[in-house]
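I've put the structures underneath this note.
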Structure I
C-alpha cells in the first residue's frame, strides 16, 4: 500500500523526523476505509470508514489532523516544520482546535 500524501515533521530535540502518511481509500464490503499513520512520538495507525471513498478520505485527513494538533507533542512544541515548533503544521485542523491551530477545515 503506497501513501497518496505524506509529510515529515521536525522534532525539537532530535535530527530525526516524524512522518505522517495518508493512504488511498479502499473498498470494503459495504463501505470505504482510509488508513493513516503517524510515526513516534505520536505513534498511531488508524483506519477510518465512510460511505464513499471521498467521505473516507476527508474523515481520514480530519482524524489525522486531530491526532496531530491534539497531541502532547504539539502542545509541548516538540513537532513542527522549518524550525517552527507548535505552530502551523501545514495540515488544516478540525474546528475543535481553533485555539491551538492556525488553519481550520
Structure II
C-alpha cells in the first residue's frame, strides 16, 4: 500500500463567516498535505441553468483520518474537488477512499 500512495493532495480547511442577513460565506484555505492514491473515474453530468457541465471525478485513497468529512474539499494537480462519498476499505479504519467531484468556480 505504501507504494500506491504516491500523489500529494492538499486537504482544504473551511472557515465560515456569518453576515448580517443571517447567511454565511465559506472560504477555503490550504490545510494538511497528505499522500494518496488517486484514480480518475468517469465524469458525471451537472445541470446548471440551461447548461450541461461534465464534472471530473476521482477516487482518492488516504490513510485514515477522523478529520475528513463529506463536503471536505481537496486539491489535486491544481484542481479543486469536493468529497461526495467516504468509504472505509478494510473495515478497520486504516485507510479511506474518498469519491470526489470537481468544483467549478
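If you work out mean count of other Cβ atoms within 10 Å over residues 8-15 for I, II, which one comes out largest? Could the numbers behind the result be given before it?
Numbers: I: 13.2; II: 16.0.
Greatest value across I, II: structure II.
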> A value of -6000 was derived for helix-only ellipticity at 222 nm (-39500 (n - 2.57) for each DSSP H run of 4 or more, over all residues; to 500); which structure in I, II was it taken from?
Replying inline: I
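Assign the value 1.08, calculated as Cα Rg over 2.2 N^0.38 Å, to the correct structure from I, II.
On the way: I: 1.08; II: 1.17.
Derived from the structure labelled I.
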>> Once distance in nm of label points 7 Å out along Cα→Cβ at positions 80 and 96 is calculated for all of I, II, which comes out largest?
In response: I
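Given 0.8 as the derived value for distance in nm of label points 7 Å out along Cα→Cβ at positions 32 and 72, which of the supplied structures I, II does it correspond to?
Details: I: 3.6; II: 0.8.
The read-out was computed on structure II.
Comparing structures I, II by relative contact order in percent (Cα under 8 Å, 6 or more apart), which one has the largest value?
Working: I: 20; II: 23.
Top value of relative contact order in percent (Cα under 8 Å, 6 or more apart) goes to structure II.
Every read-out reported here was derived from the displayed coordinates using simple, explicitly stated rules and does not represent laboratory data. This one's a predicted model, so the numbers in the text were calculated from it and none came from an experiment. Cβ atoms are built from the backbone, for glycine too; each structure is taken alone.
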